[in-house]
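Each structure below is given as structure tokens.
Values in this text are rule-based calculations from the coordinates and carry no lab data. This one's a predicted model, so the numbers in the text were calculated from it and none came from an experiment. Cβ atoms are built from the backbone, for glycine too; each structure is taken alone.
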Structure I
Amino acid sequence: MTKTFLSYVLAAIVAAAPAAAVAEWQAVEEVRPYSISGKTGAELYESIGARGPEVGAGRVIAHTTFKLTWTRKYEAQGAACVITTNRPKLIITYTLPKPSTALPPAVQASWESFIAGVQAHERVHGETIKEMVKEIETMSIGLTVADDPDCKKIRIELTRRLGEISAKQRQRGRDFDKVEMGDGGNIQQLILKLVNGA
């Protein structure tokens, strides 16, 4: 390897470092099980209906929530204000059903198929949350507002933009659920197979 080529490689690594620094965080993903009972698929589903997490006006099979906080630094640069640091801390929690006792082998097989499908559904919600946080990060790092030496206007502007990005993420989740939970959708199919022992 020539010295010139090595210098080029090192220069490329150094040049890439700032971009890599933006993506250095990792989401913490945790599963919070809730206990259900039953020895048949129908009994398990009935228990889910009685014990599932409450969302809106009723209970659901599973639910994905998140907690997002930021380490953010605002700096006055002349008369402007700039966000120079904006590191997220993201914790995603998947609330999922878990049988409290061992299941008969045939029911266990149906359950494993059912819960794998439910987990896959909730992971899609988790991915849209992570994509939202990355979009916020990309949008806000280096965000500059002129004529704002006290860094007050920038907070209002940031809040406005955050609202737009958050609303878009929530709409994506609703659209996904509408397809998955509609007639003939994936979730309906999973429920039918569990209840019917398929």
Structure II
Amino acid sequence: MMPAGKADFTAAAENLRKRGYAVTCFDTAKEAAEYLADAVRGKTVGFGGSVTLDEMGLYELLSQRNAVYWHRVIPEGRTRREIISAANSAQVYFSSVNGLAETGEIINIDGRGNRVSSILYGHEKVYLVAGENKLAPDYDSALYRARNVASPKNAKRLGRKTPCAVKGDRCYDCDSPERICCGLSVLWRPPEGAEFEVVLIGEPLGY
């Protein structure tokens, strides 16, 4: 098992800025949520699947002043596919991350692919929100965290019958039809054509 190690929050912010990201830091999720609600006022907003955003109450807050599309909230008369499509074409997109390296690499694992595809392309601005628990010292440990910490917890939350969800200890690289680890994205730098802002929060959020 790879040791967790300890990453430096300040160093992570500095390295992300060197790679071309805008970075904002907050002590609490409440402070971050209020900042984000003001920053995107009046924009159409798409959400990826995220326990972090849910714990922040961000959907409810942003919905007061924005049209927000999230496949966990399906309005009457609409389908999940329609909401995912609307999220993927929104002006602004929000996601958390599965692993964030102090050295600046950002890692996400996805099942359907809508989240990683939206992070990579299609929006005016992308916000990547991460609590302190997502931070790892380097790329290898961030990837390990994404595969062996975040993914098993998400599989269990979703009620999947996969070895990682049942045992809750690590990734088994299974061939289960219920596997949620179907695609991996690594950001070394912000993709061209959109603004990217990483929002770092000094408390644990999500998986």
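List of remarks:
- Origin of the value 1, 7, 11, 14, 13, 11, 9, 8, 8, 6, 5, 4, 2, 1, 0, where P(r) over Cα pairs in 5 Å bins from 0, in percent was derived from one of I, II: I
- Source structure of the calculated read-out (FRET efficiency 1/(1 + (r/R0)^6) of positions 45 and 133 (r between Cβ atoms, R0 = 25 Å, to 0.05), 0.15) within I, II: I.
- Identity of the structure behind 2.8 (criterion: distance in nm of label points 7 Å out along Cα→Cβ at positions 69 and 109, calculated), options I, II: II
- At a computed 25 (relative contact order in percent (Cα under 8 Å, 6 or more apart)), which of I, II: I
- If helix-only ellipticity at 222 nm (-39500 (n - 2.57) for each DSSP H run of 4 or more, over all residues; to 500) is computed and equals -19000, the structure in I, II: I
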